[in-house]
Structure 1
Amino acid sequence: MIELQTFIQTYKGQIERKMYHEIDKLQAPPILKEAMNYSLRAGGKRIRPLLVLATMNSFGQDCKKGLAVAAALEMIHTYSLIHDDLPSMDDDDLRRGKPTNHKVFGEAHAILAGDALLTYSFHLISSMPTITPEQKVLLINELSQGAGAEGMVGGQVADIDGEGAELSLQELESIHVRKTGRLLQFSVFAGGIMSGVNPQQLDKLNEYAHHIGLAFQIRDDILDVEGEEDEIGKRVGSDESKDKSTYPALLSMEGARQKLEYHLISAKKSLEELPLQNDLLASIADLIVKRRS
């Protein structure tokens, strides 16, 4: 049985090498490739791509067959961060402790770098030799919905429109299910599809992903209040300064912690009926809840 830290040490580097190789081989303007690589190489937990591979590993599959999907997913996540940081959005100067993409390359090149990462991610999946054409169509369909107007982009719009408003818990969760949760849900969905799981097992994976998605955002909100800037890599208190609704503001810090624990327990409960070969998915849920960045 593989432990999470061993798994991360084994596959995080493989995911990153796959991404960098794909960008380096592009026949594209050097400044564009430099801007794309700048944000990809800025580091990060790589939770989403690792979830793809951890799901496959948990069902006894060869993780290397999912590297292209894992890389594509991290490219989409990175594009969203580049655009989130823009002056017209969150107007952030730091990301993972480094100047944000638009601070280094200018707004126009940052926008285009994000666009290029988004579009190339679908090429990566469509050209995979390790999955069937039917699986490619299914993954591209699910990813386009999860990353688009019904998912991450729609959640971002709702988040912007919610600034300065007093949102209910249900409204706040609706934003984060789309903005953060949908790509996490795609991570385990993709791993499940490439592992050949049945519909009932896919439902349980989706339940698990729903809970870790909300846990991820609650932990983010907590860190925005009490995290250390040199650990989280951005300004502490940025949500409050933008008058955003957060879980601590809505529930109190103690209430947010209780909600975080509820989603952790619920996520692990969703895994109990699955024929998993290890505890990787449960360990990732713990990692999300206890992380300091």
Structure 2
Amino acid sequence: MILTVTANAALDITYGIPELRVHASHRVRQVWQRAGGKGINLASAAAAMGCEVVVAGCAGGQTGTQIEHDLDRRGLPRHLSPLRGESRRTVTIVDESGDATVFNEPGALQDTGVVDALVTDVTHLLDSRPPRVLALCGSLPTGMDGHCYRRIVEIAESRGIPVVLDATGAPLTDALPARPDVVKPNRSELATTTGQQTMSDGVASLRDAGARTVVVSDGAAGIHLFPEDGGHLHAFLDHTLSGNPTGAGDAAAAAVCAGIDGGWSSADLLRAAIAWSAAAVLQPTAGEVDPADVERLLASVHLKEFS
């Protein structure tokens, strides 16, 4: 089972329009509204691929109730801790070219009590229904203690549960001394978080701070995997896709978790990450993949290995 934690869960609203133009009025052709945030998207993609998942995190207010109802509608088991005030919303505008413009609300101001409640609830889940993989995903609500993820990593590691950390900035760097098993930034997040201009220097910086295996997604250029025991694998699709790339990184993280859960080799895990993320681009909203697309795209994945 994969347990995901999304401390800053959101209600994702996606607008489909013909073309986005600045300083202009637009007629929205399609509207999708669903529970989101990195961990929820990860769980949704993993569930679509046949994995058993449980969703943890925080939700509050009427928006939080909408998030809970949508998770129930989609059949994603949830254990959400209370959040002070309203959960945040995100708005994604996708035009016919496949370009996506995203607006992320910060969420209501929180206090240390919210952090303690989340850590307590996640610990209970780790003990009562131990997952085979724990994924900590995304940003923290405004004002939430930056050591939240670090505390959870330490608890999971003490129980022998592998941790995938998909975050950036302080939530990532503060957790690195606890030595998460996998960290998964994208290339831009890697540079912003470490201050390093090259991927190799950024990965070295994360390793020096405590990261073990590092997975770096790089958009259409593919995904890089740097195993804890050394080396470098790079996988990519042999053609480009048009669509909504918003949830591609979350689908890749879902494949990483599934690979750990299933004991896959690094090469097979990386191939799956490419196919799952590419399949997500073909869907109108984040967190969705079609297994038939994954199966078809796997044949188009190329893998290179460097010493």
Structure 3
Amino acid sequence: MVETGESDYISGEELRQWQKQAQNDAIAAEVSAIELDMFLEALTDLTRLDLRLDDFGDRPYIKLNQPWSAIVKLWERRITERVPLQYILGVVHWRNFTLKVSPAVLIPRPETELIIDIAYHAAPSAGSGNWVDMGTGSGAIALGLASVFPEAMIHAVDCSWSALAIALENAQSLGYQNRVKFYQGSWWGPLHSLKGKVSGMVANPPYIPSQELPNLQPEVILYEPPLALDGGESGLDSIHHLVQTAPQFLQPGGIWIIEMMAGQGEAVTSMLESAGCYRDLKILPDLAGIDRFAIAYLQ
């Protein structure tokens, strides 16, 4: 993670020369050049516009928030070790938040941002009552729910103490620590007092089939927490568990929303129908048109 230290400087020409080599290294490693711009924007006083216009070469000095040698080593880690950029920088921008992340938590993806909008549009009475984020990780979904449901209490559960520490820090930095409660445990385990009292459940559970994990990008399989990825043999173990257990906790009309992998919509629909207690089942696409979310209401 990047730590702020004493400022250092580099000339625009020196930075441009390094940038050209770094771009070539990125291409060779099949890393997006956009990541290099994000990297430099985070670690220098250059703006995104400066980088797009490429008009910084004549500047006598550019302010750095790390010694130049440290910055070079960080980019080398991105290229040679395939450490995700978000873990290198220690933050990710998600919806209108800047969230702290580390290898203790799954990196919140842009496609998951839509799950907050789905919950908002699905909820009557502006989403009051108790909402639950299952497997909160960095706290992204819980904080997203808190931002759109100002009258609701958000309950966020994760089995990892390390993840919860990061989620709590994010809640505190964004001012939601009084409206988001964090619990350590497995799924509904810590929430016995909420049986029959939950207005909505939202989850981005592990949904990748175990046999497909070795085929994931190195950035994912080497660094992101396996518990947040591995959905069992079919990829549906956690989703099936949430289908079966949520009715004990949702109030009548309560909302059930999950993210899933492309191609799982039919199986998830079958699970919900077989449970016999859900209505108005829908499979919804992400912004790329890929079936990504399932929503249902408790009868």
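Nothing in this text is a laboratory measurement; each read-out follows from the coordinates by a stated rule. Just so you know, these numbers come straight off a predicted model, no measurement behind them. Cβ atoms are built from the backbone, for glycine too; each structure is taken alone.
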* Asked: Computing mean projected area of the Cα convex hull in nm² gives 14.0 for which of 1, 2, 3?
  -> 1
* Asked: For which of 1, 2, 3 does relative contact order in percent (Cα under 8 Å, 6 or more apart), calculated from the coordinates, equal 17?
  -> 2
* Asked: Comparing distance in nm of label points 7 Å out along Cα→Cβ at positions 142 and 166 across structures 1, 2, 3, which is largest?
  -> 1
